[in-house]
Structure P
Amino acid sequence: MKLAVCLFGLALALSSVPSDAQPLASVERDPASGRSRLVVATPQVVPIMFEVQELWRYDPETRGWSREPFKPVAKSTGAGVIAEITAKIGLYWLKWTENGQRVEGQVFSGPVRCNDIKLGPPPSAGLIGACIPSRNSAKADHVPDPRIYAR
């Protein structure tokens with residue numbers, strides 16, 4: 001009986017999440033180390049099923065996105081760290097799901113952030129503004145939109 005009640009409660013919670021809901025997880029960067037991770041900062045009443053699936057890295061030299069080796073992570077949690085993303089300096093695009101809903105987001109991994117990334121409108125369609133880190137600095141620039149090019 002307990003199991004049936006728990007499963008019913010979980011099904012109710014999953015069905016009540018609208019498809020246009022804001023993601024519960026977000027990418028956080030540790031300012032001291034520059035490392036980034038995916039976390040749920042606000043505790044949830046019902047644990048959420050997260051599946052971290054893909055990591056893409058932007059290459060400033062080729063101006064393209066390439067898929068990085070990344071071991072998929074599946075975790076059910078109500079709060080806390082879901083996945084450590086990378087210690088390697090770079091601009092990344094992370095893909096994950098929350099209770100089956102697809103989510104994507106930019107990941108900055110590096111010791112120095114841009115002071116300002118207000119670049120104005122992109123010079124052409126298919127570009128977005130981003131902060132591109134390097135070892136001792138970071139540069140604001142337009143990059144190919146990973147929602148289009150990280151496939």
Structure Q
Amino acid sequence: MTRFQNWLINSGAVAWAILFMSALGLLVMGLDRVPPFESLSYVAEPARPGQTAAISAIVRRDLRRDCSVRFSRFFIDAAGTRWEVTPLTTATPKGLRAFDAASEDRLRVPVPIPMGAAPGPATLIIPLAYRCNVVHELFPIDVVLTYNFEVLP
């Protein structure tokens with residue numbers, strides 16, 4: 001046997017070191033739970049059924065991380081009816097950077113109010129599921145945004 005073959009046979013320590021480093025890397029990725037998006041404040045414009053309400057929020061986006069996001073948008077009217085605004089959608093890291101470039105540190109969401117929506121207080125709910133690394137494919141970073149507005153009579 002050559003010297004290299006002997007080294008390979010006796011290199012269990014190398015295998016353990018590789019296994020340990022892999023497990024450590026997964027642990028570090030799993031502990032990355034800081035949301036890459038935060039809503040700081042907002043204003044809401046009310047609307048009547050058939051019109052469009054508007055939410056304008058000041059936000060913080062962490063674009064240094066290569067995160068993608070899956071999200072949907074819906075609102076709940078005063079009667080408790082849930083209305084879909086945006087079906088489940090995915091935005092890539094490049095898409096998130098484009099959103100920020102188009103409207104830096106802002107999130108503007110039009111909310112079309114259906115004719116059957118009950119007048120009174122309503123809430124726009126935006127569930128976000130961020131994926132910034134491999135572990136987040138199984139355990140995404142969940143963020144839920146809620147914005148209150150009014151459906152006028």
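Quick note: the coordinates plus some simple rules give every number you see, no bench work behind them. Treat the numbers as computed from the prediction; the structure is a model and nothing was measured. Cβ atoms are built from the backbone, for glycine too; each structure is taken alone.
Structural remarks
- Identity of the structure behind 3.4 (criterion: distance in nm of label points 7 Å out along Cα→Cβ at positions 49 and 113, calculated), options P, Q: P
- Ranking P, Q by relative contact order in percent (Cα under 8 Å, 6 or more apart), the structure that comes out highest: Q
- Structures P, Q were shown, and FRET efficiency 1/(1 + (r/R0)^6) of positions 25 and 57 (r between Cβ atoms, R0 = 41 Å, to 0.05) at 1.00 was computed from P.
- helix-only ellipticity at 222 nm (-39500 (n - 2.57) for each DSSP H run of 4 or more, over all residues; to 500) derived as -3500 - corresponding label from P, Q: P
- In terms of mean count of other Cβ atoms within 10 Å over residues 65-72, the structure with the greatest value among P, Q is Q.
- If you line up P, Q by Rg/Rh (Cα atoms, Kirkwood Rh), the top spot, with the largest value, goes to Q.
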